[in-house]
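Student: What follows is a set of structures for review.
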Structure 1
Amino acid sequence: MVPAGAQHALVRPAATRLLLCRYRGLNPGSTALRLRSSRLLTDRPVIASIASMLNALPRERTGIHCPMDDGSAIIATFSYPRGDERVVRIGLSGCLTVTGASPPVRTAITPGGARLIATLERLAP
């Protein structure tokens, strides 16, 4: 039986590894969208906490325009014991859009989203 809401979860529980890759925004042009930092996490309670924060984010309303989005992001790759992965993109500017492999698109413009982004930025400075 699938738990309520699990079909719309960005990530499943029980990931054993989490690779965080933080990318620069569009400015300055000489470093546009280049990798800024990366970190591999294996601490399961930390990974589970991040997964829980991601899954708790609300859906983003449709028709939102984000002119202040500079493309900076953290790409979080959750790895599972059987070798499968889930990739989530967390935008760090504009509407703070969070996307996974399937809808719904979420937003981190919430107190929980602010905590999530602060945690990710601390882990991948």
Structure 2
Amino acid sequence: MIEFQEKRKIKRWLYSKITLFFLIIFLVILLNSLWEVYNKQEIAKNNLAKTAASLESLRGREKMLSSEIERLKTEDGTEAEVREKYGLVKPGEEVIVLSGQEESKSINSPSTQSDIWQKIFDWFK
């Protein structure tokens, strides 16, 4: 009988309003902590994705720069780079500048007429 009364006291204590109140507060604190951890995990996942994209971009740039370095290590690559940047030519070579062909315009075209009016207005300025 004493064992039964002991169990009854424990049940009364567990199901009392004060105990339930503390359990609810504990549950709220636990859920709040869980929510904060979830948010931090999402931030970490987003940062990981950004870092992975940045890493891939940097690896691509590294490959491009490595190939450029290899090209510049050769004599032809160095010569091409110097010619491009500084416009240098070898002795005996000449520089030829090609210009694009201009489109022929008819006399009665609207652009020619607007050019004429523009010249007249410029003359009075």
Structure 3
Amino acid sequence: MKKILVVEDDPKMIRMLIDALKKNNFETIEATNGEEGLKSALKSKPDLILLDLIMPIMDGLEMLSKLRVQDEGKNIPVIILTNSGDFDKIAQAVEGGICSYMVKSDFTIDSLVKRIEELLK
């Protein structure tokens, strides 16, 4: 069973994502900020990370940059899920080696699950 780390500070969004992933036979781990997410990623070595950009304590970009300098985190696929349309942040995320960038208001759970399955083949 593939393991997905969901790093998201919105309780409703994290619950929706976790429920959908479990329904589609993924093991899930959750973190509510980048600091927790980084610790979880390095400890549990997930197969993929769903990462919000705007979070308290440590934002998604900072988590991504700290993840990428660790041997354990260099190659973990990351999908950014955010409401931010900030092109500078998008560019930074792409430079950080993300696999996909999805705007929360524009994606469906089915499209997200399909993208995850494509990346994990």
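Student: Looking just at mean projected area of the Cα convex hull in nm², which of the labels 1, 2, 3 belongs to the structure with the highest value?
Tutor: 2
Student: Given that distance in nm of label points 7 Å out along Cα→Cβ at positions 40 and 72, derived from a single structure, equals 2.7, which label among 1, 2, 3 identifies that structure?
Tutor: 1
Student: For helix-only ellipticity at 222 nm (-39500 (n - 2.57) for each DSSP H run of 4 or more, over all residues; to 500), the calculated result is -27500, so let me know which of 1, 2, 3 that is.
Tutor: This figure was derived from 2.
Any read-out appearing in this document is the output of simple, stated calculations on the displayed coordinates, not a laboratory observation. Given the structure is predicted, the values throughout are model-derived calculations rather than measurements. Cβ atoms are built from the backbone, for glycine too; each structure is taken alone.
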